[in-house]
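Coordinate-derived values only; no laboratory data. Bear in mind the structure is a predicted one, so any value in this text is a computation, not a measurement. Cβ atoms are built from the backbone, for glycine too; each structure is taken alone.
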Structure P
């Protein structure tokens with residue numbers, strides 16, 4: 001495959017709204033559209049096709065890499081005027097394969113993503129650790145970009161991002177932004193994070209906390225007066241705390257809990273769910289903020305499982321929310337189906353009880369009072385407002401995977 005053919009293929013993927021492109025020997029190119037892989041009307045790719053594609057995509061600094069020896073490579077690729085792509089080249093059954101994630105040139109905003117206002121609050125923090133968590137493909141990088149972009153537009157700070165690879169390209173606005181890419185600009189996350197502390201940062205964004213060393217240095221950065229953003233592959237706040245603690249040796253775990261209780265500012269956990277109207281996906285978000293009570297839950301391993309209850313209790317005062325609260329909102333507004341909501345619910349029985357109390361015959365109307373079970377201890381009533389969502393929740397734009 002030559003460069004012109006490859007670029008036409010990528011252009012087609014972007015025009016069709018694909019989130020990912022799969023290129024593998026024996027298959028035609030596959031686009032992920034609305035969460036499903038769709039084969040395209042191209043010939044099946046040959047051994048030479050995938051080698052040509054991989055070589056065409058390689059950035060200047062990797063041109064001399066032996067693809068057969070490398071086994072896996074991560075980097076970014078730009079198609080001028082169209083989009084950027086996060087690229088992974090790997091070997092399978094003795095041949096090369098390529099997966100490309102589409103990254104729009106335009107950095108998304110909070111309204112574009114439908115994120116609740118409680119998430120925006122984290123951009124006002126001066127120090128501490130904020131994590132965006134979720135499974136692969138849940139939009140963590142996009143949410144992280146929206147957070148950094150909000151700070152870039154509003155605060156006179158020095159922001160350093162450490163990414164593998166760089167996805168969204170930022171232009172310094174009110175803030176000054178330095179973007180560093182693993183491999184091209186620095187060796188690894190831990191090394192770059194240590195170096196960042198000597199580069200006069202106010203805010204550090206670490207693409208992913210992959211190992212004990214990176215987590216430890218990120219905590220030190222947060223403890224020494226910096227605001228640190230990062231991501232983790234965990235489904236919710238309690239599991240995120242437990243995962244962070246578990247990567248350390250047993251004799252250090254009690255101290256790590258104390259460090260997290262003092263440094264953690266909040267956790268945004270998210271899942272992408274198919275919309276009822278078939279137009280892409282919508283993000284469901286859990287927002288935890290480290291109140292004094294939640295800090296105590298982080299510190300005491302016997303109380304960590306209670307974090308969800310305290311999110312519910314502090315929801316109105318601190319602009320927090322659980323997944324199930326947001327799922328209730330999304331279903332009552334007709335954005336997701338009941339089947340999807342039940343499948344995604346943290347506690348399906350509580351969710352069903354909330355629906356029985358919250359609506360009697362179909363989705364609620366705008367302006368109608370909606371009563372939902374906030375926890376096993378009581379209920380809450382909210383005015384359904386299409387402009388601002390259910391109480392504190394955001395609107396309902398399409399969230400591209």
Structure Q
């Protein structure tokens with residue numbers, strides 16, 4: 001069966017970059033099936049380089065041109081395009097295609113601006129605790145669920161010359177914010193983070209002072225190892241896979257790095273929810289991360305065709321294909337995802353991780369990643385400033401005061417992205 005809209009092709013500029021293999025996967029799983037069903041509105045894909053793609057798309061859209069389907073690295077990046085009136089509200093199409101029933105509500109609500117939804121979440125990611133299961137089994141260790149568990153485990157590892165956390169920012173400086181995200185959500189807790197992002201609690205509050213102090217303690221105790229500032233993603237994964245480090249707080253987006261490294265060493269990878277770092281903070285808690293969004297350009301000549309593409313993209317038929325061919329980066333936040341379905345296409349470990357995350361969100365046990373819900377200047381300082389704390393150049397109090405000053409200005413300017421409610 002084919003669908004007929006205006007006889008007008010539609011375009012998507014793929015912002016994140018893609019290898020030749022990945023481009024072939026997109027053609028086979030996404031573009032060819034859609035075009036076969038929509039011959040009057042065929043989609044053409046133009047892959048932009050990951051480093052400059054966002055800027056190219058933004059400049060074209062702001063100039064009144066650009067692709068029909070607008071891809072950004074997250075809700076924060078889409079906000080200026082929404083404010084300037086360059087993106088279409090998607091509410092009529094969400095209603096038409098019942099996307100509100102197919103996309104997890106907290107992820108969908110991240111696209112709300114002044115009562116309307118302008119962006120749809122393409123990725124759905126969270127922070128988890130990777131660990132070397134072979135090493136744990138050998139030593140009779142269990143994954144930590146509390147701060148006391150974590151402290152005991154880290155001490156036991158260091159006594160054996162094992163680095164507790166295999167982490168670093170050698171090839172991605174914003175990796176710093178992964179660790180800030182962890183302590184804010186799992187020590188301060190999602191309720192306090194939500195209040196702060198709403199402007200109801202300052203970032204200088206004692207609970208945030210304690211959270212950042214805890215993170216600083218980890219660094220000072222050597223939990224991050226001696227080469228944090230030079231260790232690349234591949235090296236981090238390999239260090240964990242060799243058992244030279246015991247654990248790695250990292251994102252679901254790093255699953256590929258981890259599985260490839262463990263395949264090299266023949267040891268077994270484990271993945272669990274991060275521990276609760278303070279009494280009263282629920283376990284498990286999964287912070288919501290959206291590292292990629294899609295919208296419709298207000299200047300498109302074929303909005304119905306663009307919406308039909310989004311309808312196909314959020315289908316089980318597409319997800320079943322892409323989860324097998326490209327697991328991780330295409331983890332769409334669908335309500336229909338379940339372990340049984342995923343296990344046909346991906347490893348049980350990945351399937352269980354994704355379904356636990358989705359269940360946690362459905363049950364309301366979710367927090368907020370800094371790269372999704374912090375305004376741009378505050379997030380930039382958060383990333384740079386924590387290095388100064390670790391290196392003893394500023395105090396935790398100074399760090400949080402600058403963060404609060406920067407945030408207050410952006411909050412007043414309306415630059416805080418929409419938040420899934422509590």
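For FRET efficiency 1/(1 + (r/R0)^6) of positions 283 and 315 (r between Cβ atoms, R0 = 30 Å, to 0.05), the calculated result is 0.35, so let me know which of P, Q that is. Let's see the in-between values first.
Values: P: 0.95; Q: 0.35.
It must be structure Q, since only it matches.
P, Q: which one has relative contact order in percent (Cα under 8 Å, 6 or more apart), as calculated, at 25? Walk me through the numbers on the way to the answer.
Values: P: 14; Q: 25.
Comparing all candidates, it corresponds to Q.
Please state which of the structures P, Q yields -13500 when helix-only ellipticity at 222 nm (-39500 (n - 2.57) for each DSSP H run of 4 or more, over all residues; to 500) is computed from it.
Details: P: -10000; Q: -13500.
Traced to structure Q.
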Checklist outcome for this item: Rg and Dmax of the Cα atoms in Å gets 21.5, 69 when computed on, of labels P, Q, structure Q
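Among the shown structures P, Q, from which was the value 45, 30, 24 of Cα extents along the principal axes in Å, for residues 139-258 alone calculated? Could the numbers behind the result be given before it?
On the way: P: 44, 29, 27; Q: 45, 30, 24.
Working through the options, I get structure Q.
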